[in-house]
Structure I
Amino acid sequence: MPWTQVSYLYDGTYAGFLTCVFDSFRHREEPADFTPFSEAAASFYPQRAVETHREKARRVYRSLDQFGREGKRWAVRGFLTCLEERELWLWRFYQLGFQEKSAVSRDLTHPVVDTVRKAVRRLEEEAHLLTGFVRFSELDGVLAGEISPKNRVLPLLRPHFCGRYPQEQFLLYDKTHREALIHVPGRWSILPMEEFQMGRAGTEELQYRRMWRKFYDAIAIQGRENPRCRMTHMPKRYWDNMTEFQREEPETDSREISLP
């Protein structure tokens, strides 16, 4: 019996995507595309609106164990990538994984496996870079920082920063995907956040920023300056959120940032 092509509408969450995967196999439907409800538009294909069902999502998630450790990592983290038509590539990867089981992670010449693997590698490389490139500012007892990543890296950054600052209150805002990692001692959450303003830094924070810039300039060796090499190790798209590349701010009073 041939599979029917269907355009899936869902809430944009990973649990919602897994629910779509469950329904696609149950109804023998091949997804033509996946579209969040907020971006719904007319389609040439029959549309199916799928409400997130936690138990269906859990069943699919548990079934990913048969992909093996490496295959499951790609299957899960692939949803965090900025891969174009990410859901379609992941659905194809799942379909292949259910056929090949743990061998799917060894089938590196397959275009689906290769595409998903490379997307996850780029995600993980970006998260690794940001463990060193994130700059926090102290604002009324709260550490606050901003990033502009291509991929949704906050879930990968969460263990690093929560482990490094277990007794601190901090907020790390992803301006690209409009979500924030919020941490207070003993608790953390990644929440959607449409807007976030860093607030104005106080005198002490401004002094620390100036000292950091002076340190950065002091350790540079002018005779060995190599802008191309610097951009290779510290890509220019991260500079806007890094203290050492920002202009001096006028001293002013800080504004309170409250955490739940």
Structure II
Amino acid sequence: MTLSGKRILITRSVEQAGELAALVRRAGGIPVLFPTIRLTHPGNCGPLDREIGRLSSFDWILFASANAARFFCERAARLGVGSWPGTLQVASVGPGTTKELAARSVPVHRTAEKHTAEGLFETLHSAGIRGKRFLLPRAEEGREVLSDAIAREGGEVVSVVAYRNGLAEKDEAVAVEIVSRPPDVCTFASPSAFRNLFLLLGNGTAREMLSRTRIAVIGEVTARAVERRDFRVDIVPETYTLKGMMDAVQAFFAAHRSVGPG
């Protein structure tokens, strides 16, 4: 079942929209790009630079998103850190993050089977946590679930901000288009992408638009962010990847051939 010309809203940042847009086109759909987030370096890179300078003091470095991997590696390269200590092990939350690290020649020693912070903790737990030091580069508004779980098991976690999820510049032409003719599916890969839609369109306009479409998300955390605003999540993939989401979108329409939004 292809998407047969269905319009799919992509809210990822400009730098990251291409991969999902390609998947939409491959499935026969029409990607509608409306970035709601803008990824930037931290306002103060001092804490990040300090931890990069003492990588050898950590047993593990944990990447809970591809964005964290990208910004951390970019900053390390800018500081002239060409190779990481051989004693430092790297853990990734999922295939997207592992792919980002591989593209930067960073070996990954463990990848979570369940692509969430909780799944990453389970992977680390089997390797032993007590007495180990963990570096966790994260977003400015990152969750503390992983840090708290490791600390409870006797590990020491240093969390450091590697990037910020800012508000994207509003594309007025696309905003008019999606409000007047809502897409068949709106996709959200993070809670901030969903929240920022309301900031860009206005609360009432965003609610009206979303009430006339389907909502697809990656992951339980994003699903909860949607549900907290009293919207129904129609599509959540079993595998928390962009391909997994597109597969789930196609499966949804195959099962609801004659069903419209709402």
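Read the figures in this text as sums done on the coordinates, not as results from a lab. Since we're looking at a predicted model, the values are computed, not measured. Cβ atoms are built from the backbone, for glycine too; each structure is taken alone.
Brief remarks follow.
- Structure from which 3.7 was derived, distance in nm of label points 7 Å out along Cα→Cβ at positions 33 and 65, options I, II: I
- Given 3.2 for distance in nm of label points 7 Å out along Cα→Cβ at positions 57 and 185, calculated: source structure among I, II: I
- A value of 21 for relative contact order in percent (Cα under 8 Å, 6 or more apart), calculated from one of I, II, originates in structure II.
- Among candidates I, II, the computation of distance in nm of label points 7 Å out along Cα→Cβ at positions 97 and 225 that gave 4.8 used structure I.
- If you line up I, II by percent of Cα pairs over 22 Å apart, the top spot, with the largest value, goes to I.
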